[in-house]
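Peer 1: Dropping the structures in below, format is structure tokens.
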Structure 1
């Protein structure tokens, strides 16, 4: 899952980015409001973590800009501003959730997963397709009810397919979802992940659409 993170506090920013990346999120962190505002124009994010007190452009103005432009990116407002009026203002402008500082990283992660589920139309934390299922809270993939050991990136790719059941995913789209800006990606990284997933979940779990990309296979 790829996350847009807009936070100017370096200590909080580095802590959250490191913590999320250890849970196999791809995180693009911006410390300037204007840069964070424009980031969704060049990348597809599953959710945004947005601070309110930012240099360059206030977080509420960023949120207002996104919503007026029709951008439906799920947004978690993360801020030290704790008054009722400020929370109400953020929610009225289109924020999906609100978490005050200080906070626990595990709660932040749980809220991100909940936002992503709602954004994709899935209320339950378990995604299923034929004999394959995934608990998105524990990040565990199951085959016929048995847990399957996988790398973090492979688990993220399984989730990506389960959340986009009928969509053909291009290699560039997959790379964009799995890797943040600045991380070097080997030319065959996606192919290697797909090969390993097929080896563990069955060759038919992911189908190749030649010249286009990959798509989730039939449930049977």
Structure 2
């Protein structure tokens, strides 16, 4: 009887161990399967988000700055995703960012040149302020005698009283249209009569002694 009990107990122990081993094996297989499924899901999510972000960069629908777009592109490239759509979009995104950077550089250069031109014009205007001040003095003189004195003080700036004065009436495509030519003497007397100066100096030509030989004016 004791032998039967011992045999039965041994059989139960072997069965229990077999069940434990089988259960452990099944549990391990399930964990590996779950890990594979999680990895696949994460990979699919990366692909989906990468496609979305890359399309936004290519289409210009993202609110990211250009630097932020470049950083996002670098992150996506670091994934090394084996997906042809992602690979194709990476090439397009790189090209898009490159073109945008080139456009920004072009605009920055244009802005720089515009600022330099504005600075040059301001410097030119400052350089011509003594001439314009003399014109204002003639126009604002309180009497005819005073105006004549202002004219006498202004004429020495010019090579002769007959120096041509060209008045621009329109500008287009780098070309100027002029009013009928006059001389500095006639122009100063015109200011004396009108008692108002509505012109500013556009360009000046001078001789070797610094005397004005030609004057170009335009309305303020």
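Peer 1: Match the computed value -12000 of helix-only ellipticity at 222 nm (-39500 (n - 2.57) for each DSSP H run of 4 or more, over all residues; to 500) to one of the structures 1, 2, and report its label.
Peer 2: On the way: 1: -12000; 2: -24500.
Computed on structure 1.
Peer 1: Here Cα extents along the principal axes in Å has been calculated and equals 153, 32, 31, so which of 1, 2 was it run on?
Peer 2: Details: 1: 52, 33, 32; 2: 153, 32, 31.
Among 1, 2, the structure yielding 153, 32, 31 for Cα extents along the principal axes in Å is 2.
Where a number appears in this text, it was derived from the coordinates with a stated rule and is not lab data. It should be emphasised that the depicted structure is a prediction, and the values quoted were computed from it without experimental measurement.
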